[in-house]
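Bear in mind these aren't lab numbers, they're just calculated from the coordinates by the rules spelled out. This structure is a prediction, so every number in the text was calculated from the model and none was measured.
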Structure P
Amino acid sequence: MKRLKTIWILSGVLALIATGFYREFFFVNINEQMRFLWYGNKVSMMSDSLSMLDSLDYWTLYYLKWAMTIVFSGIFLIESIIFAKVVIGKTLWKELIFIYIILLFVSGLVLAGYALFDEHETGYLISRYFMGIAQSPIPLMILLPAIGLRNRLIVSQ
């Protein structure tokens with residue numbers, strides 16, 4: 001049984017890593033295509049495996065990035081819920097969804113707040129930072145030790 005759990009944990013870690021690498025690959029290539037379109041360069045260095053994006057214009061790619069940010073956040077949320085279930089036997093779905101809602105809310109609030117002061121670029125960069133956290137295993141990496149600490153404190157009382 002312990003060996004099976006170890007296999008599941010390693011599979012979960014590999015899934016999180018693979019999702020992270022694919023997410024990075026996807027966004028780097030979209031950014032490359034956007035650079036190509038914006039500056040009118042002669043050659044795009046976007047990977048051939050994403051050639052289906054060649055026909056999209058700059059603004060379509062811009063909005064696709066936002067949509068894919070939500071999609072990748074959702075994928076990481078689902079993977080985190082499953083990983084927590086494997087590691088500690090609880091899904092922690094309420095806690096993880098709460099963290100993701102907070103990240104989305106703060107990101108949107110920062111973006112809107114900076115827009116009020118006509119600082120769109122700064123707001124965009126900071127909000128992307130918060131969304132970057134949602135597109136990673138960071139919430140899970142914080143939550144698992146916190147739950148373990150909470151459980152130890154409860155047992156010791």
Structure Q
Amino acid sequence: MRKILEKVDFVNRYQKICEKYNDYENSMSGSDKKKYLEILNSINDEVSYSSKDRTFKYSFKYKNCILDMILTMHNGMVETHLNYLKDDKWLMFNRFDGYAQELNPDFNREIHNIPKYSSFKELENILREIFGIYEDIKKELKRLNGDI
């Protein structure tokens with residue numbers, strides 16, 4: 001998976017998102033599940049919601065692999081996790097900023113940890129960029145397995 005994340009320029013792309021959307025003082029407060037679902041469905045309607053965890057999940061099943069992207073949105077922040085299972089074994093499970101730091105030890109998690117939004121338009125922009133990274137990871141996973 002490391003090769004895939006490097007191929008899609010994961011660290012630079014995620015850092016740019018965090019740099020662009022980093023206004024904590026003006027970030028929105030509260031939570032609006034209905035609006036979050038509306039935005040997520042406009043990007044990709046294959047989202048599921050876990051009321052227990054208050055998370056939104058996209059799951060990509062490919063051959064003997066599962067790649068999940070899990071989103072938690074609250075108080076103007078977007079926390080994104082990526083989980084990778086192969087043959088029912090957990091190979092990866094971490095937040096995006098955790099992977100960025102693993103790939104590049106100079107990645108500063110204190111500054112670039114979680115993107116922040118001050119409007120629903122900013123939230124949509126963040127989610128579209130994050131989803132673009134997820135889609136590129138999926139494509140690269142297929143390509144490495146000779147299916148593209």
Structure R
Amino acid sequence: MKKYILTMIIGIMATIGLLAQPASPKYSIDKFTKGIDGNLSSYKKTETALDELNTKCVYRKDGQIVMISLVGSTKDEKDVKKEVYYYYMLGSVAYIHQKWTNMKSKAVTDNETLYIHQNHLIEWTKDGQVKDPKSDEFKQVEDQILNVSKLFLEKSN
């Protein structure tokens with residue numbers, strides 16, 4: 001009987017311990033980005049035409065950049081709408097969503113999500129496939145996105 005009670009106590013403590021674990025970085029980032037998306041109209045928006053085909057919107061809350069969106073196309077691919085959204089948490093990029101859509105067929109030709117935590121790419125999904133974090137491609141993308149997102153942030157301040 002003592003073993004049974006001890007087992008129950010350990011089980012309850014383990015369950016409580018698991019429930020008390022902090023949220024995963026990905027969960028926190030998802031919650032943060034959904035909060036931004038759900039309240040876009042409450043943020044200060046600055047829209048800039050980059051050229052005749054592309055626009056950049058910067059969204060700020062209390063003077064802090066929370067999102068930068070780039071939407072447009074290239075002269076070579078006018079039929080492809082390119083959307084890239086950079087979400088910033090406490091001055092660092094936390095999430096990027098890139099979506100390219102062929103406007104004639106309405107087919108999505110590129111769909112990528114990137115989760116960044118403490119300036120490290122923690123997950124990259126391209127067209128529904130999670131990329132291997134140990135691959136050279138993953139490391140190259142990490143370097144590129146961190147540099148580009150930092151540059152966008154600096155140029156938008």
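Here relative contact order in percent (Cα under 8 Å, 6 or more apart) has been calculated and equals 12, so which of P, Q, R was it run on? List each step's numbers first, then the result.
On the way: P: 22; Q: 29; R: 12.
Considering all the candidates, the number was obtained from R.
Out of P, Q, R, which structure matches 2, 8, 14, 16, 16, 14, 11, 8, 5, 3, 2, 1, 0, 0 when P(r) over Cα pairs in 5 Å bins from 0, in percent is calculated? It would help to have the intermediate numbers written out before the result.
Numbers: P: 2, 8, 14, 16, 16, 14, 11, 8, 5, 3, 2, 1, 0, 0; Q: 2, 9, 19, 22, 21, 15, 8, 3, 1, 0; R: 2, 8, 14, 17, 17, 14, 9, 5, 4, 4, 3, 2, 1, 1, 0, 0.
Among P, Q, R, the structure yielding 2, 8, 14, 16, 16, 14, 11, 8, 5, 3, 2, 1, 0, 0 for P(r) over Cα pairs in 5 Å bins from 0, in percent is P.
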